[in-house]
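Input: structures, listed below.
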Structure P
Amino acid sequence: MAQFKDHFSTQSGTYAEFRPVYPAGLFRFLSSLCAGHEFCWDVATGNGQAAATLAEFFSHVYATDASANQIAEAKPHPRISYCVEGAEKTALKDQSCDLIAVAQAIHWFRHDAFYTEVRRVLKPGGILAIWGYGLHTVSPEVDHIVEDFYSRIVGPYWPPERRYIEQKYAGLPFPFAEITAPAFEISAQYSLSQLMGYLQSWSATQRYIKENGNNPLNEIQSALKPAWGAQQVRTLRWPIYTKIARV
């Protein structure tokens with residue numbers, strides 16, 4: 001397997017515990033676009049977050065990730081086959097997939113090589129669905145602190161590919177005619193400790209810790225508590241950005 005940029009194996013357990021869940025409406029929409037529902041490839045599945053819901057719509061999901069640590073965190077499912085493989089070269093048969101799904105991962109790929117693999121393994125008229133989500137919102141008080149953490153404190157530690165998320169995938173190479181999708185967002189109830197766990201799962205946070213030997217969350221913890229307020233849980237919202245095509 002070609003070398004890949006591994007930003008998540010170190011915190012694979014934290015990633016699995018605190019990452020938000022994608023909305024069911026997104027999967028229903030993707031399913032409605034597909035002529036067949038026999039086989040789906042979930043690329044860079046991580047801990048299988050998207051694969052578990054895709055398995056409700058497809059007879060079989062082939063879920064791959066280049067990180068063995070991430071795959072180890074995935075929950076077994078009778079309709080999901082997990083495999084440690086990169087995005088650019090797989091064991092899939094030619095024209096075998098009704099849907100190829102890429103959740104919050106396309107920015108890490110070697111795009112030309114991945115799209116070559118997409119053309120090989122998609123059935124004629126099959127769907128390629130790419131999506132990601134940006135910075136969440138809670139309240140103006142909390143958002144101000146988190147945005148400062150994102151840009152100033154751990155900002156220098158984000159990989160350069162993060163710019164695709166910041167651009168809402170506008171600058172992402174995508175050599176296909178796009179299908180217009182409805183607006184989707186992730187909405188979830190988080191406690192303050194869960195929010196801290198989510199921020200801990202960021203690749204930039206982990207890189208900061210590795211290079212500096214201390215946790216940057218210590219800089220914002222005291223300010224976050226009063227900004228969060230007395231509520232035990234609050235609603236976090238993440239906007240979803242999509243690139244969808246019939247290939």
Structure Q
Amino acid sequence: MKIVVLVKEVPDTYGDRVLDLETGLADRAAGESVLDEIGERALEVALSYADATPGTEVVVLSMAPESATATVRKGLAIGAASAVHVVDDALRGADLGLTAEVLAAALTRVGFDLVITGNQSTDGSGGVLPAMLAELLDVPQATSLNVVEIGDGTVSGERATDGGTMRVSASLPAVISVTERLPDARFPNFKGIMAAKKKPFEVLSLADLGVDLARADVARSIMISIAAKPPRSAGTKIVDEGNAGEKLAEFLIQNRLV
């Protein structure tokens with residue numbers, strides 16, 4: 001079985017995240033960049049299955065700037081057998097539609113039995129990419145899984161709903177996404193880090209994938225305005241002079257909090 005895991009370099013959630021007010025893009029130089037944790041969890045699902053199932057190939061796939069090479073290689077150090085890195089200057093600021101089209105083209109070229117992604121990245125938080133990929137690839141999807149079970153020709157799992165738990169399954173090939181309830185990824189050890197330097201690492205461009213940005217039938221998003229987030233204003237302070245309860249109730253009512 002061939003499992004392709006989508007990984008992404010994102011700004012460290014524990015560091016400063018700054019928006020470039022000229023381009024509308026995240027300023028990647030404002031802080032540290034890391035491999036998105038939800039992508040690591042997706043990779044752990046694939047590696048855990050590979051550990052128990054001989055003959056399983058795990059590939060990491062990322063669409064990211066050339067500067068993200070070291071981050072993508074972390075997926076190899078953790079345990080993936082090979083990596084595919086889509087790099088093209090024309091993809092700077094790509095929206096979800098273009099991202100899905102490019103990744104679908106890369107997945108078609110690489111080949112797969114199962115695609116595993118996180119349910120949403122910590123930077124864009126779109127949450128729709130797995131479904132878009134399944135649509136473009138014309139395969140079943142099982143998204144936002146808290147439990148994943150990969151079998152012979154099928155994948156199944158559990159998804160939380162407002163009223164309980166939903167059991168879902170799909171025949172392979174398929175696309176699934178996982179939530180933060182899945183286990184943390186294993187840490188890359190020294191042996192894995194050294195081995196990663198010798199593992200296959202393919203770099204692809206839009207030309208390699210046959211994606212034409214000039215096609216008229218491909219929708220593209222246009223940013224029409226951008227502004228800095230206003231500074232947080234001071235909160236309302238209630239001094240207890242014997243009527244603090246009444247003041248608190250009035251505040252809650254005025255702000256429609258009760």
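Tabulated data
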quantity: Distance in nm of label points 7 Å out along Cα→Cβ at positions 22 and 158 - highest-scoring structure of P, Q; calculated: Q
quantity: Identity of the structure behind 21.8 (criterion: mean count of other Cβ atoms within 10 Å over residues 174-181, calculated), options P, Q; calculated: Q
quantity: Among P, Q, structure where Rg/Rh (Cα atoms, Kirkwood Rh) as derived comes to 1.07; calculated: Q
quantity: Which entry (P, Q) yields the derived value 2.6 for distance in nm of label points 7 Å out along Cα→Cβ at positions 78 and 166; calculated: Q
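FYI, it's all coordinate maths here, none of it is from the lab. The model shown is predicted, which means the values in this text are computed figures rather than measured ones. Cβ atoms are built from the backbone, for glycine too; each structure is taken alone.
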